[in-house]
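Before anything else, here is the set of structures, which you'll find just below.
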Structure P
Amino acid sequence: MNTPLKNRIRLLAKEKNAIILAHNYQPPEIQDMADLCGDSLELSIRASKTQADIIVFCGVRFMTETASILCPEKTVLLPRPNAGCPMADMVTPKALGDWISRYPTMPVVTYVNSTAAVKALTTICCTSANVIRVAESIKEKEMLMVPDRNLAAYAAAHTNKTIHRWNGCCPYHDALTPDQVIRQKKAHPDALFMAHPECRSEVLALADEVTSTSGMLKIARESDRRAFIVGTEVGLLYPLQKANPDKIFYPASPAMECTDMKKITLEDVAKSLETLSGEVKVPEEIRIPALKSVQRMIEL
């Protein structure tokens, strides 16, 4: 850790009444410097309840947009504006609007890993942790789920609803294969395999637990197992190990590393705080309908 730079960031944050958030996939030095770590929606909700004037969100763009949706009165900063999400980019407002025009009565369930403009066209949002509950909450028997086809398949397997799947995915979770998992299970036969529902169905079929990043942290903390195979972005291994120093964590695949999640540096955070650069502000005509879709989920 660059201690002088870390101290400078902490001083800037105090002077400007800023809170620094870091997603669970961020590099270790970013997580160690942050005020709060967690998943994107959890962080945005917690930040909305603070007295901070400025939110520095160390994550990717859709996360800062969600923070702006929930905290319109705060300044929300993304230290690296080019930190995006390939999956979020796989559904555009125009493409979704075209679908809605063809099927105007069909509810649309949108994963929070999506842009604000897509959320604004949505009936209700979901997370990887509550997707089944959200699907079950809709009175209609048929719905569209965007943008992650793997999350939609997971939900469809656990509900009697008919779920149409958008053809999007997280390229890092989607690339994990059953063969890779089987090799790790053979190498570590005593390890519990935790898989994120953004993985393919055939990978989830091999899992001992299918859960979100927050769920993985909870399972690792509460389980009496000593070893775990982690089927999600490799950045999660750091907070898992930090919280459970007496346990062992193996990546399901070392290739599950999101380059966008690794873009932000301490230097970027310091510059963003100094100059208030990288502001993300969702326009009101998008924010208000997007907020409704997020609130419907939160109120479940």
Structure Q
Amino acid sequence: MERQRKRLITLLKIVFSLLLIYFVFTKIQFSEVWEVLKRTKLQYLVGAIFLFVLSKIFAALRLNLYFHQIGISLTQRSNAQLYLLGMFYNLFLPGGIGGDAYKGYVIREKFEVPTKRVVATLLLDRLSGLLLLVNYACILGLLLSVPELQGFKWIFGLCIVLSLLIFWFLNKRYFAYLFPIYWPSLGYSALVQLSQILCALFILYSLNLEDHILSYIFIFLVSSVVAVLPLTIGGIGSREVVFFYGALWLSLDESGSLSMSILFFSITALVSFCGIYFHFKNPVLELKAEAQE
């Protein structure tokens, strides 16, 4: 029964993703987007891929920081393999076992850590990244001088203050055993999102979209927040809707905005697909030498 429920949810996500994609391309001709994509500058695209990989390295380091805090001193190599496999499962096997669920299951089974601690670790790891994503978006919202955002600037400021205070309180009050790494984890999250912002910047340069850069990156950050919501497969569809309507709202080029979305997803898929190697050859989870003594 549980398996059927998961399959139904996955099917609904796939259908919703396809409907959103169809809806977007009823508003704009794909040929227009293709014309923009054909002019992509390869050297900047390579730079964007490098920066995306760098962001995932920082994210893996952050996760291992959490693992170490609950007594699982994984080597960075073992953790990187597990993280990459999780990326593959998240994007390509959403109807099977999700990436976070797989990591949690493996860690709990191999190291006999309480389930609640494993779940809390994975949850806070995600929330830490989301917190910085929201804050970067709000900071850009404050910096942009477009008329459409003037009435929302007090909301952006309030979101920054409240999100930091609430996340600090949750860590301090309910996850005291993880609180010692509160600031280091936020530092890694800042590097993760900064790397992805630079990745988005390189994508813009590759598409020759060098005007209104801050506006495009603001839309990119908002779309990344929306893509976190478990409504579609890997954020497909929801991200494109945000890019399209964001471009309309901020008077940007819609075809260029959608092209940016397509390239970012393509980079994500390319890097995530590398995790298929560890699907067939399970990661060997090793502890640091001092932890084994």
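Suppose distance in nm of label points 7 Å out along Cα→Cβ at positions 76 and 268 works out to 2.6; of P, Q, which structure was it derived from? The correct label is Q. To test your reading of the models, identify which of P, Q gives 25.1 for mean count of other Cβ atoms within 10 Å over residues 52-59 when calculated. Working through the options, I get structure P.
Taking mean count of other Cβ atoms within 10 Å over residues 20-27 as the measure, the highest value among P, Q is held by P.
Comparing relative contact order in percent (Cα under 8 Å, 6 or more apart) across structures P, Q, the highest value is found for Q.
If distance in nm of label points 7 Å out along Cα→Cβ at positions 28 and 228 is calculated from each of P, Q, which structure is the one that comes out at 2.5? Clearly, the read-out refers to Q. Here helix-only ellipticity at 222 nm (-39500 (n - 2.57) for each DSSP H run of 4 or more, over all residues; to 500) was calculated and came to -11500; which of the structures P, Q was it taken from? Computed on structure P.
Readers should treat all values here as calculations from the given coordinates under stated rules, not as data from a laboratory. The structure displayed is predicted, hence computed values, not measured ones. Cβ atoms are built from the backbone, for glycine too; each structure is taken alone.
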